[in-house]
Structure P
Amino acid sequence: MTLLTSRKLWALMLTLLGASYAAQAAPCAIESSTQAVEQGSIPYRSAGSGSEVLLLHGLFAQKEQWDEVLCALAQAGYHASAPDLPGYGQSQGYGLAAYALEEQVALLEKFMQARGVAHLHIAGSSMGGAIAAMYAHQYPKKVLSLAFVGGTLGMGDWAAPVKQAILQGINPFIPVHESEFELELALLLNQPPQLPDASKSAAVRPYIDNNPHYQQVWNIVSLYGNVLKTMHPSPVRTLILWGERDQVFDVAGARALAKKYPNSRRHLMPNVGHLPMLDAPSTVAQQYSAFLFQAEHRTTLLPTAKR
């Protein structure tokens with residue numbers, strides 16, 4: 001079963017999360033395509049021309065969250081693309097085995113091969129950050145640079161608000177009541193939107209209807225809580241963007257992550273939560289575009305922001 005398969009549903013979720021696509025008008029001409037990969041198909045959005053930049057979403061999310069950043073990268077001279085990861089969004093044909101992060105990496109490599117991409121810059125949000133790092137680790141000659149956009153899965157424990165909710169028997173990322181959905185938004189965004197009750201009810205309905213499947217996926221992905229922590233340090237050029245108000249993975253993790261990537265630039269973003277591409281897309285695009293320019297021209301990385 002694919003998560004959030006209904007077009008109406010994922011459009012609603014984007015509206016609730018305040019993404020630019022919610023207004024049904026992307027900030028640039030984005031092309032929607034679908035690539036067959038093994039037994040299934042992976043839809044993706046792309047724009048621009050130039051070096052390939054691959055943008056990976058997080059758990060229970062979707063490609064449209066990247067729209068604003070994707071367009072900014074296209075305008076900066078890159079070909080940016082954002083897929084629905086196998087089993088998420090509008091992807092089709094992938095079973096439970098696809099949710100293992102190693103399988104996500106394998107399917108992404110086949111996705112890139114099918115599109116004829118030999119080299120790429122790769123970035124990820126949350127779970128997508130862990131997948132991007134694993135991809136860069138497995139294909140070091142193919143990856144030109146790596147970026148973490150927001151706190152990433154794989155560096156250890158949850159932040160205190162998530163742990164507190166789980167200890168109370170609430171998984172805020174699989175909300176089954178309107179109040180739990182409000183908690184999820186508060187954890188993900190620095191300034192969550194105020195929503196009518198009908199929107200909240202519609203948002204939690206798929207989690208209720210397909211609860212066993214969501215729980216299975218959560219259990220699989222949760223096995224990777226230390227996957228980056230156990231990796232050897234990597235020389236890949238790396239950008240670490242982390243919201244200072246991230247309530248999913250504490251901002252202290254940014255310093256530990258930088259030790260794993262000594263050739264990195266770390267920037268902590270004030271008044272930004274767990275999803276910087278939604279909370280502060282312009283800042284993300286500015287920071288990432290500057291980093292990509294340096295990586296492309298092999299110039300010295302800017303010093304780490306001191307916060």
Structure Q
Amino acid sequence: MTDGILLLDKPLGLSSTAAGLRVRRLLGASKAGHVGSLDPLATGMLPICIGEGTKLASEILEGDKVYRFQISLGKRTTTGDREGEVIEERPVPALERHAIELVLARFVGETSQIPPMYSAIKQGGVPLYRLARAGEVVDRPARKVRIESLELIGLEPNRLDCRVVCGKGTYVRVLAEDIAVALGTVGHVTDLRRESVQPFAPDRLVTLERVESTRGIGLPWVTLDEAVGHLRLVALTPDAARRMSQGQVVDAPEALRFALGETVRLHGPGSVFMGLGRIAAPGRVGPKRLVAEKASEYNPRPSTRP
């Protein structure tokens with residue numbers, strides 16, 4: 001089994017959890033998990049962490065996401081997308097590209113969103129979508145989200161085609177509804193595709209059909225080191241690598257330049273990726289999440305032979 005990241009092109013109609021479980025079974029992986037859930041309505045990049053790759057999920061989750069989405073104007077639905085029931089209708093004013101672009105520009109930067117009822121966020125230990133399906137609506141505190149860019153790709157009567165680059169925790173369905181309101185009407189998402197998750201390029205996307213036909217052989221895996229390549233590197237000496245594998249904080253001259261608490265990549269001798277470390281003090285780094293197989297190379301178990 002490969003330890004790494006598989007960039008699945010999630011198909012329409014399948015939940016992220018179901019897609020991840022299918023990949024896990026097809027690869028015979030003991031450990032697997034997806035990063036950044038996509039609704040069944042959505043397609044596109046869903047990073048699947050396999051084996052020791054699951055230890056890197058939290059770092060991958062921090063990356064910006066790129067979505068392309070379509071907004072149908074004039075109707076609001078229970079779910080914020082085309083799968084829900086229409087609960088409100090409003091006329092759509094005459095729209096001109098420049099005016100729309102000015103409205104979109106107002107969403108760029110740090111803004112607030114109220115999470116939708118149809119989401120996996122838990123309240124009192126219960127996912128909101130379960131409460132919504134039971135007909136309940138509860139108060140949800142607004143959350144800060146960051147919109148890096150938001151552009152109009154296409155304009156048709158009563159429909160917008162947009163692309164957004166956004167930080168973690170952003171709900172595109174909510175963004176679409178807010179855009180519609182800012183334009184003087186209501187709306188919902190009719191098509192949603194995640195084009196990429198930084199720092200991954202979309203040219204490594206693979207379909208479920210390809211995973212099934214290859215069983216993992218010859219797939220364009222993202223290595224563990226590549227997956228966190230955006231983090232700064234600390235190279236360890238053989239002795240430091242050994243002591244790091246034992247859970248010790250070690251000296252690292254390059255760590256003098258890094259911020260206290262910063263997460264870094266760890267390389268052992270020969271540029272072997274050992275996992276993640278955390279700057280514990282100026283010039284000192286400790287383990288955060290180590291790759292078990294590589295760490296054991298520097299910390300062999302004592303021989304049990306007589």
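Say we calculate FRET efficiency 1/(1 + (r/R0)^6) of positions 262 and 278 (r between Cβ atoms, R0 = 35 Å, to 0.05) for every structure; which of P, Q gives the highest result?
Working: P: 0.75; Q: 1.00.
Sorting by FRET efficiency 1/(1 + (r/R0)^6) of positions 262 and 278 (r between Cβ atoms, R0 = 35 Å, to 0.05) in descending order puts Q first.
I have 1.00 for FRET efficiency 1/(1 + (r/R0)^6) of positions 102 and 126 (r between Cβ atoms, R0 = 35 Å, to 0.05), calculated from one of the structures P, Q. Which structure is it? Mind dumping the intermediate values first?
On the way: P: 1.00; Q: 0.30.
That value comes from structure P.
Please compute FRET efficiency 1/(1 + (r/R0)^6) of positions 182 and 238 (r between Cβ atoms, R0 = 30 Å, to 0.05) for structures P, Q and give me the label with the greatest value.
Going through P, Q one by one, FRET efficiency 1/(1 + (r/R0)^6) of positions 182 and 238 (r between Cβ atoms, R0 = 30 Å, to 0.05) is largest in P.
log10 I(q)/I(0) by the Debye sum over Cα atoms at q = 0.08, 0.13 Å⁻¹ was computed and gave -0.30, -0.87; which structure, P, Q, did it come from?
Details: P: -0.30, -0.87; Q: -0.45, -1.00.
Attributed to the structure labelled P.
Which structure, out of P, Q, was helix-only ellipticity at 222 nm (-39500 (n - 2.57) for each DSSP H run of 4 or more, over all residues; to 500) calculated from, if the result is -11500?
Attributed to the structure labelled P.
Here, each number is a calculation from the coordinates, and none is a lab measurement. Because the structure is predicted, anything quoted here is derived from the model rather than measured. Cβ atoms are built from the backbone, for glycine too; each structure is taken alone.
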